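Listed after this line are the structures, all set down as structure tokens.
Quick note: the coordinates plus some simple rules give every number you see, no bench work behind them. Being a predicted model, the structure only gives us computed values, none of them experimental. Cβ atoms are built from the backbone, for glycine too; each structure is taken alone.
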Structure I
């Protein structure tokens, strides 16, 4: 989507502050259903496509729409939670609803200005939300990565192209300087990393410790089996594979840009480029010890084609948060994007008609890894269950 700067609506924020009671952070653990023993989760996030254009048009991307769909579970009723990009990535790792700055893709990498502490314990649908607007959330707003760290689990964000042009962003934990213009909004020759697709650099709990961030927000690296760093290197042993891996292609490989500024995959179209990327990386993950031991791959899109005249539909009782009246700018959601999940705990050719969205994704991951559900993940009516995990396993 074409990013734009949105203003801070003082009236809206003041109204939220006046009507909502705010107390401390809830630490209530989720009650997990009987789930398979999955302990390595890989999320691959692609860009800006409605499901009818991807899963519904196999001639455009046969590897995604036919091969992968046939190998795992296809979830046709999977939805984004907002427009434009950044707010969807934030939802996936924190359960925070859109605010007016990240709906505009945070062209100014500014700090989140809260008008009160996290809303919890009120019994309202806004439990777990942070009133305010801005891009980089304070340490009082929890995120999945910090949850994992605090519980002794491991995580990494693997960002394709990050650091390819060192004058543009660092090779680890690449992000703009706070309260400056984000100059990574568009690709340049040889570098298609964009900060707005990297959710981890929007939390002070991560970027506030540069050493910690640099160890966890890293380049995707080479797909060569001889790679000495990056995802391929980490996949060589189960013990070196993070419990949670969030994989973000560059803006060519994720289908955002076509034609591409930073490379030429010869896919012939945005969807063709997506297929080239997935054909390169998904088999590498599937061949890894961690995936074969207890892995799950989730492939989805951040949002459908958006406004104007796009899809801003929603599911799963999604409500606006305290910071934006319409999460989808001209609707309540980010549109139907679909998803496919791959695991030995899933029978090939599974199709689940259950509706899910990014909040449900976060809640599903937290449930698998024994974590409390953050933000709107706690309110998602469904998390991945036996409709998705259709294979038999000991204890099922």
Structure II
């Protein structure tokens, strides 16, 4: 059997979850080919997975880290051309590889190319609708959202749709997963596609000794991922605030694998890269992060309550954060309102009220019952065997 993966390259989350499926299929004797762009390429190649590179797409960000609707439009004036070029490249790649089935992680070009060639398609996503959080240009936003909904018509072309999220009513990206009837009939909520924590992680004493963390203070782990500009803006602000909240110890990382700088202060340790963030997730009392789907589900996999700070004007992140708050697994702070008082209050409340930890642990137990990788592999195999 042969599988072709077309993976979205915006951020590393798409590549991370697809890599689990690639590994599972390879272990079962499948031949696999992959295409991606941007951060997806870097992540996959670091795992030793060869990648066919295609033209990238992205969104615009202002110097303060806020999503800019005008810059997004400007950067993507040639989006139809870029998608057409991606599709043409995919047609060539898929034709040469002759797969049994094509898997698209959120990539429209892969779906269109595969269906035009008559191949069955499994689509993986955790966002079906696009939400734009930008009140200044209401008419422009409505136009962009209407145009973005056209994407769903292409996604509906897939033969099966795998939703990498919890089944309802526990869905994290619930506002971005309002499925059309056509999509709903072929969709399966398999649970978050991520690697569950290993059982042999170091103890808290071992981790504290390794990083020089005082064991008597509550540990706050701020694992900030995403585009470099957005990460840097948030971490600089968190550093200023954390210095004043000395009852806690803050461990922060920018998730930058090519950098090794370390900055240590009395109650803050900032590292550009941590080789094994799971050991910090495991021993932390609270997680502070953006509210991307991958960041949230990673924290929940360890049963950790969160303080979530959505990227400004990012509709999906705001919706995700509100879902976590609704289920009582975390507290949301608007970045414009992030200060010593609000962060200190949120951390105190989470540690004083164990309902936040109980809620987060209930999601962890749910993940342990679900089997998203094997469920998705079964869907892929079932579609391939229909040929």
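A value of 2.6 was computed for distance in nm of label points 7 Å out along Cα→Cβ at positions 270 and 310; which of I, II is the source structure? Intermediate results must be reported in sequence, preceding the final value.
Numbers: I: 0.8; II: 2.6.
Corresponding structure: II.
Just checking, which of I, II has the largest value of relative contact order in percent (Cα under 8 Å, 6 or more apart)? Present the calculation step by step, with values, prior to reporting the outcome.
Details: I: 30; II: 15.
Evaluating relative contact order in percent (Cα under 8 Å, 6 or more apart) on every structure, the highest lands on I.
Figure out for me which of the structures I, II the number -14000 belongs to, where helix-only ellipticity at 222 nm (-39500 (n - 2.57) for each DSSP H run of 4 or more, over all residues; to 500) was derived from the coordinates.
Details: I: -5500; II: -14000.
Clearly, the read-out refers to II.
Quick check: 19.3, 58 is what I get for Rg and Dmax of the Cα atoms in Å, calculated from one of I, II. Which structure matches?
Values: I: 19.3, 58; II: 20.8, 63.
Among I, II, the structure yielding 19.3, 58 for Rg and Dmax of the Cα atoms in Å is I.
Computing P(r) over Cα pairs in 5 Å bins from 0, in percent, for residues 286-333 alone gives 5, 27, 40, 21, 6, 1 for which of I, II? Before the final figure, lay out each step's value.
Values: I: 5, 18, 18, 15, 9, 7, 9, 12, 6, 0; II: 5, 27, 40, 21, 6, 1.
Source structure: II.
Have a look at I, II and say which one yields 2.8 for distance in nm of label points 7 Å out along Cα→Cβ at positions 278 and 294, as calculated.
Numbers: I: 2.8; II: 1.6.
Going through each structure in turn, the value belongs to I.
To which of I, II does the computed value 1.06 (Cα Rg over 2.2 N^0.38 Å, for residues 94-301 alone) belong?
Values: I: 1.06; II: 1.26.
Only one of I, II returns 1.06 for Cα Rg over 2.2 N^0.38 Å, for residues 94-301 alone, namely I.
Comparing distance in nm of label points 7 Å out along Cα→Cβ at positions 166 and 198 across structures I, II, which is largest? Kindly include the intermediate steps, with their values, before the conclusion.
Working: I: 1.5; II: 2.7.
With respect to distance in nm of label points 7 Å out along Cα→Cβ at positions 166 and 198, the highest-scoring structure among I, II is II.
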